[in-house]
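FYI, it's all coordinate maths here, none of it is from the lab. Quick caveat: nothing in here was measured; it's all calculated off a predicted structure. Cβ atoms are built from the backbone, for glycine too; each structure is taken alone.
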Structure I
Amino acid sequence: MASDSYDVIVIGAGPTGENAAERAVRGGLSALIVESELVGGECSYWACMPSKALLRPAGVVAEASAVHGVTGARLEPAEVLKRRDSFAHDWKDDGQVKWLDGAGIELLRGHGRLAGERRVSVGGATITARHAVVVATGTGAIVPPALRDVRPWTSREATSAKTAPGRLAIVGGGVVGAEMAAAWSALGSRVTLISRGGLLDRVPEFAGELVTAGLRDAGVDVRTGANVTAAARAGDGGPVMLTLDDGTMVEADEVLSAVGRYPKTGDIGLATVGLEDGSWLEVDDTMRVTAVPGGWLYAAGDVNHLALLTHMGKYQARICGDAIAERAAGREPPVRDIASRTRVPQVVFTMPEVAAVGLTAAQAEAAGMRVRVVEYEIGNVAGASLFADDYRGHAQLIVDEDRQVIVGLTLAGPGVGEMIHAATIAVVGEVPLSRLWHAVPSYPTMSELWLRLLETYGL
């Protein structure tokens, strides 16, 4: 550490923290980033990248198998895991540290804690931020009481395991649970997925139903409307026996807890600045923490609980870093967050995929909009029938009738993840339907879905 004071101190060197620091430096400020684990954070080593490296080969095989005339597509689990390791850089952060150096960001390894206004302690040192401190510590996996004594996997173990367990029980039917069920079943595990409700309950019901059917077709034992009431592991490393609330039992070699996330703010000194340790951090549209006077504390990414997605954390970080630099120069930031609450895109990499952006019909109605819902079977599009024989997929478009703009779209079906950004542009840009009608989709691609949705609407 070259100094005991910097313009900006960032706690957490995941993608969010890296982007916040880089934008501040780009704005002419000095930045120190503090990290107790690997530079690059959860996404690089235990989430986005390794999980998608596990899922993509399974998706390729599924796509190939869905086209008549293609035979022989199969996975080589050892090679899939080897490829996954390469995307996680074998859990080494040399490349990310080099990136920090190139960006002019100083790194201090250790556990960072707030120590009062604009002060951060790391080990025995205390550093002062001249302008701002950014909290970008992310989230951790919740382990419910019933599973705590059986040493369950979390998302970290699920994305870094060296071999496929013979039997894997997954508790939780959200994104992590559904994706890991798809990945490990394809790699040879007998998977039981236990969910207290339907799968993917934050998107429209049809999407969860299609994913449930896809997982069952792949051999996953999907049990919805079920809760784990007790768990016991036989000896050290023995099988786990789960007891469900309907009285049935599930035996597995490993159990994955995928029931949600908590903010990693329990030991970062929030109490020293008047906040509750372990709490989510409420922010304004420049990522400034609203409950701390003086305007010096910011929180970007998962810790502010707006949108727990890497790409949204990076978006917030760009806004945050730019805002700090602008305010340091005596100006109010011109760019504010307009996406994190109502215009969030997401892809769930299951088989089939789910992609969504913006509001559901219920959310739009709750916001006071006069809503029209437009439905269409994606398999009726010529491009979809070329993509896969007997294509199964569905689209749901949400229109604000008063403004004649799209406020939400959900897609479920093979290959839809690469289609969602067009919808994101339409939603964020508030493109009028009458203008969108002139965006002619190429034939015969799956994007012709846009024309069919607008025709179904009545244009």
Structure II
Amino acid sequence: MKRYILLFGWLLGASLSFAQTFPTESLLNNGDRSKLINIVVLGDGYTAAQQDQFKTDAQNITNYLFSVTPFKEYKNYFNVDIVKVPSNQSGAKHPATATDVNEPVIPASNPDNYFGSTFDYANIHRLLVPTKNATVASVLASNFPDYDQVLIIVNSTEYGGSGGAYATTSINASAFEIAVHELGHSFSALSDEYWAGDVYARESANMTQQANPSLVKWKNWYGLNSVGVFQHGTSGNQALWYRPHQNCKMRFLGVNFCSVCRESIVEQIHNLASPITGFSPANSATLTANSNLNFALSTLKPVPNTLEITWTLNGNSLVTNNDTYLLNTSSLVSGSNTLVAKVIDKTTLSKSDTHPTTHQYLVSWNIQYTPCPDAIVMASPIDNIPAGTTTKKANKTVKATNKISGNATNVIYRAGQAITLEPGFSAENTTIFTAEVKVNPCN
């Protein structure tokens, strides 16, 4: 039998705390924290002796999260780390004050846990919330300040959890599903697709008051994968609000995210992490193309890979779906050139109208090119070389009657067919002069 999830996202109260560092461990490491999405997992109600259990619980939830679409496809975009914060006593608080059940559902308890996680928040038994908000913030600031998303696992087998700033779950048998549902709230601001109450009704990616299928925000999905426009209820405020699906993870345990919720998660992934993590050569200065140039991108590829990579030179398309490009000087125009690599995720998990523009990632290089002539004539006195280092290149021939002088002046003449040093040419014995005839003299 399907089970409704009676969990909500809440703004949490603050309490005083002080900075303290704790051991951290990586559960999933895909690379540079500054370029990926960092999930930090905290435990509450785990004593010092129970930290191995906390790590196991966190690893199991992490493994499950990345078996669920679309987190599965974008696993390469994430790092997951744990912070081992010991509580003085095990478990979650339970004041037995909830009004939505006949208390005590479980025995009342008040363990000394680190983040003050408690059931019965707002008089709802299943609403499990870490109440020491400032303590959570302090631990994060001192141990893992570059986090993007927090998940708190509370050491209680009672069913419970919450969304909000910090997604929270117990270690109930349904913990995997609770955690993923609550991350739907916290990570991508999804609404519950069951009726959580009038106070929680709001416009979001998967909740609206727009009933017209051609105008509803998920119109691009309408009629696909069982997506429609479904009333939350037939009377009262419920009748004014609509959801996109009848069987989504934001409504029931044990089912998939609907297409609308998947899209919202994918869009948030791209909000937080660019698929381009690096490139070469550097583009901070104009490049000079004296020879062919190699360009490369480092990218985060979904699985299966849905990235489309397009290389353009001066607005003209060159190649697609290659991480690298060899730029031949024969493709360049004299003067300034612009090479652009554009990356777009062409995933079928998003039909967002803004996706192609909002999540279009570009790298550009400015390239200066002076073409190599077929022939060079070096005449005296205008082309005399009195100092410095100079290379003169021609596709076919170099003819010279000029003079090379000075101390340690270094000159190279290079041609594809012939170099002719005619009467009047001279190179003093204090200079270095080289004449080269070679294939591809301009490279």
Supply the structure label, taken from I, II, corresponding to volume of the Cα convex hull per residue in Å³, for residues 157-204 alone with the calculated value 78. II
Re semi-axes √(5λ) of the Cα gyration tensor in Å, for residues 77-132 alone: value 35, 14, 9 computed from one entry in I, II; matching entry is structure I
As an exercise: distance in nm of label points 7 Å out along Cα→Cβ at positions 53 and 429, calculated from one structure in I, II, equals 9.2. Which structure is it? II
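If mean count of other Cβ atoms within 10 Å over residues 61-68 computes to 17.5, which of I, II did it come from?
Going label by label, the one that fits is II.
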If helix-only ellipticity at 222 nm (-39500 (n - 2.57) for each DSSP H run of 4 or more, over all residues; to 500) comes out at -9000 when worked out from the coordinates, which of I, II was used? I
State the single structure among I, II that was used to calculate log10 I(q)/I(0) by the Debye sum over Cα atoms at q = 0.06, 0.11, 0.13 Å⁻¹, giving -0.29, -0.98, -1.26. I
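Identify the structure, out of I, II, from whose coordinates relative contact order in percent (Cα under 8 Å, 6 or more apart) was calculated to give 11.
Details: I: 15; II: 11.
Structure II accounts for this read-out.
Here distance in nm of label points 7 Å out along Cα→Cβ at positions 125 and 365 was calculated and came to 6.5; which of the structures I, II was it taken from? Working shown, then result.
Values: I: 5.7; II: 6.5.
That value comes from structure II.
For structures I, II, calculate distance in nm of label points 7 Å out along Cα→Cβ at positions 293 and 325 and state which one comes out highest. Write out the running numbers ahead of the final one.
Working: I: 3.1; II: 1.1.
Biggest value here belongs to I.
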Taking distance in nm of label points 7 Å out along Cα→Cβ at positions 389 and 421 for each of I, II, which is largest? I
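Tell me which structure, out of I, II, gives 0.45 once FRET efficiency 1/(1 + (r/R0)^6) of positions 165 and 237 (r between Cβ atoms, R0 = 25 Å, to 0.05) is calculated.
Values: I: 1.00; II: 0.45.
Only structure II yields this read-out.
Going by FRET efficiency 1/(1 + (r/R0)^6) of positions 189 and 413 (r between Cβ atoms, R0 = 35 Å, to 0.05), which of structures I, II comes out largest? Walk me through the numbers before you get to the answer.
Working: I: 0.90; II: 0.00.
Once FRET efficiency 1/(1 + (r/R0)^6) of positions 189 and 413 (r between Cβ atoms, R0 = 35 Å, to 0.05) is tallied for I, II, the winner is I.
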